[in-house]
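Please treat every number below as a calculation from the coordinates, not as lab data. The shown structure was predicted, so the numbers you read here are calculated from the model rather than taken from an experiment. Cβ atoms are built from the backbone, for glycine too; each structure is taken alone.
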Structure P
Amino acid sequence: MKPLRDYQQEALDAVRASVGAGIKRLCLQAPTGSGKTVLAAAIVNGSLSKGNRLTFVVSSISLIDQTVTMFYENGIREVGVIQANHPLTDWSKLIQVASIQTLNSRKVFPESKTVIIDECHQLHKEHVRWMGHIDKETGAIKNAAPGWENVPFIGLSATPWTSGLGRFFETLQIMSTTTELISEGYLSPFQVFAADHPDLSKVKLVANEYHEGQLSNVMNDRAITANIIKTWRERWGKGKTLLFAVDRAHAKSLQERFIEAGVTCAYQDANTSSADRATIKREFHNGTVDVVCNIATLTTGVDWDVRCLILARPTRSEMLFTQIIGRALRTAPGKDKAIILDHTSTSERLGLVTDIYHEHLSGGRWDTKEKVIRKPPLPKPCPKCTCLIPVGVKACPSCGFEREIVSKAPYEREGTLVAFDGIFRKSGNTQRETYTPAEKAKFYAQLKGYAIGRGYNLGWAAHKYKEKFKVWPNGIRDIRPMAPGPEVKQFIQYLAIKHAKGARQKQRDKQTSFI
């Protein structure tokens, strides 16, 4: 079993604390590269140590063998597979790996003490039939398959932002963020170049996403295709390049143009066989193939060493965009940064993936309370090299060009004059100005969850609540604990730093008094 990083151990403790406190439907957000599979293996290993049966459900049959390999790499051999004619089929094994498609066809759920749903943002109707949903009035689990109401279901996803996902999971635990993982060296830094700005104004929307056929026609424009080849040569021009296209016609066209330009280029879509996929992956990594054009097959569950990513598929979906860019953010020997060539304006429209962030699960149309939705800060292209410059950064990270930063109107908060840009920054005790009673109750529930995970007395949670809100949590002391979210974690970190500084200042004052 691979050792857990600190944030992975904290997430594991929080999951155990939440389940121990009675939460039966828990969603865990684990960004690409955060070690979701390692954490999953730790949960599985804990189940094994107790002699409990566990089912790990993947989103497609193609991920079965990859998941089994992951378990084997972490020393877990007690694994059976639920799939027709699979050589590892063995119902006696405590750990069963299954695709939701196979479970749907068989209509039988394997005996389990715990169920883990991988890529839970892609909930299938069979998932819902199995686990039921959360009653929005009482919080009780309704319409689960008979006997499954009290079985814990743990959802895993890098992007659990699907509308309505909050109907099926009680709470969200965020293991880490892309920004944190980059700063700690677990993910690669990246640079995005705004290479093209296609006119999508006439492309109609279907379920809030671009119509695929019309989008393909726009992106198959010869000028855009030519610029994709030209920009790739100028900005990268080497192997380990992954390209995301709109549809088969678009991807095939791009493959042909790369080959015409003398660049080795492979193609992969949903119909590519497992053997051919293995060959493409091997040739991608050994340098036989420089570029791989793909259609939605290398978005999730992929561990390729991608150095350059070409985004030729515009999207309005933060989830799809984040999953795509995440393919290039894994670290690798000799990789100092990832190059993102955005020919779609998506980065300028949605923001950089480090700026896309959600603290809560969406209840979809069942959300009743008003929410303040703040758009992420949007980067601007460098006028010299088109590299996108993040908000607040003066010098272009690629060419060094310096732009003038216009300061915003100031406002005063707790005696400190700061620039106000419409978004309250997440900085300890001054993170937000106002909280509703429901938000205060949730904050206290998460403090209790943190206390349980750390083995603290629940009185600790009450005192921290008082430090935050200046009053005791009267009337909500019986609230059920929840896994701590990032706001609570940052508040606790803020207090720790504040108390440490205070202790150091007292020590200095004590030393000064003797001088």
Structure Q
Amino acid sequence: MFDLLFKNAKVVDGANTPWYIADVAVKDGKIAKIGKICESTAAKVVDAKHNVLSPGFIDSHTHSDYGILKHKYSESRILQGVTTELGGDCGSSPMPLTPERRDAIAKSMSDEVKVDWLDAAGYLSSVERNGTSVNFAMMVGHGTIRAAAMGYDDRDPTPEELQKMRDLTAESMEQGCFGLTTGFIYSPGCFSKHEEIVELAKVLAPYGGFYKSHMRYEGDNVIQSVEETIDVAVQAGIPVQVDHHKVTGRKNWQYKAHATMALMERARERGIDVTVDQYPYPASATGLTSTLPQWAYDGGSEKMIERLKDPALRVKIIQEMRDHFADILKVWSDTFITSVPSEKNAWVKGKNMQEIADQLGKDPFDAAVDLIIEEDGDVRQLSFGMCEEDIEHIMKRPFVMIGSDGGTAPLDTDAVPHPRTYGTFPRVIAEYCRRRKLFSLETAVHKMTGMPAARLGLGDRGVIKVGMWADLVLFDFEKINDTPTFTKPNVACEGILQVYVNGVLTAENGVHTGAVAGKVLRRGQ
């Protein structure tokens, strides 16, 4: 007897092969048979009614590292069809930690998360003990490694510190991480030179790991950043991935994306394994501190706040901000605040910085700096910096997969995060596949399933075939829609009928079932 049987499914298998009509049977959490199957052989039968049955979506770029411990039901993931996600992106991971750093994080987390680990093994075990509705895999962040080895100083590592960073990278890989990430606009990753990254990337080669980069520049110097990322692949002999690839700044639109994609295509023709992940929105989201000049981060967040409070340094910082954003006419009206920790400033959420400045009677640069100081640096922003033409040009390339750059969150929240957190994958299908007809449904699903599974080396997920884990999404192609918006992001997407994780029904018609059937995925296991 099978545990579960889908009858009359339109199977889009994740391998970019043409769809077909079939029955799909599941037993012990895995796909057991595909073909014409008698209903009497299954304990539970679902009539798919020729709706699409695809592999569960694999989010190749997330920031769920702490959120998954706070919100194990992962509604923002499950309700859009995501069954597997990869954390530790943009150079930031919850490990490895020094005891001092662990204590500081534990204090900031209050009672929300018990930070009882130092290394990858401890962290992944903590996720397992807590339980998770999604399958969860991890990268290790270069910024976290650098902080553990040498703190937040703006300098090169000593030979001993570089060896410590190598050792921490190797340890993380041995404990199940899939590769290394960088975040070159964040402290302390922004202080590192190319040679440092190459040395750490070389550590990945024996483990079959890969390197992902939130590049140094995504605007004026985006082409040079892509060249830098490709050079890591050449020197270290490993695959590389450009994270959330975009071109920002109006003067760069509609030609630099063509240049970067051509650069990567030529690299692939030369045998260099470079891929891309992308989210389908014209706005990015990060911390408001990313608008500050790099030198302001030297020494960590406490030093940064001290500099902002120093009258002379504040003047210098704001002048450099003005110079940097001089050619971006709408920098502050395009920048919206999505979250702050204090009740005092809760009113700013959902407003752009120009509106906030006008309401306070301040210059927007001063208003931004004051907000950073008042919230001790913990201010999240959303900024409209890309154009749709570039999004389409990047997305239709065959080596581009989908990654939300979002994270685990509940529906019941007063935060106003980027809608990518809740709607990335249905948006690709509804907007770019069904409405714009940028590519076929088979290709859309492949970018969300088979392709990221192959990049991670997950040989038992991402494709519908016998023997694979039954991570499955049943959806109505004509009705699937990304209902999350920039003003109201925390809603379930439409048209997703059922979501299964390891053969367990985890969501139905936009409602989470309460199942916690996800597994922690470790490299090589």
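Tabulated results
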{"read-out": "Among P, Q, structure where relative contact order in percent (Cα under 8 Å, 6 or more apart) as derived comes to 22", "value": "Q"}
{"read-out": "Origin of the derived value 17.5 (mean count of other Cβ atoms within 10 Å over residues 285-292; candidates P, Q)", "value": "P"}
{"read-out": "Highest-scoring label, criterion being mean count of other Cβ atoms within 10 Å over residues 133-140, among P, Q", "value": "Q"}
{"read-out": "Test item: distance in nm of label points 7 Å out along Cα→Cβ at positions 13 and 53 calculated as 3.3, pick one of P, Q", "value": "P"}
{"read-out": "Origin of the value -0.49, -0.62, where log10 I(q)/I(0) by the Debye sum over Cα atoms at q = 0.08, 0.09 Å⁻¹ was derived from one of P, Q", "value": "Q"}
{"read-out": "Winner on FRET efficiency 1/(1 + (r/R0)^6) of positions 21 and 141 (r between Cβ atoms, R0 = 41 Å, to 0.05) once structures P, Q are ranked, highest first", "value": "P"}
{"read-out": "Origin of the derived value 4.6 (distance in nm of label points 7 Å out along Cα→Cβ at positions 237 and 325; candidates P, Q)", "value": "Q"}
{"read-out": "Winner on mean count of other Cβ atoms within 10 Å over residues 29-36 once structures P, Q are ranked, highest first", "value": "P"}
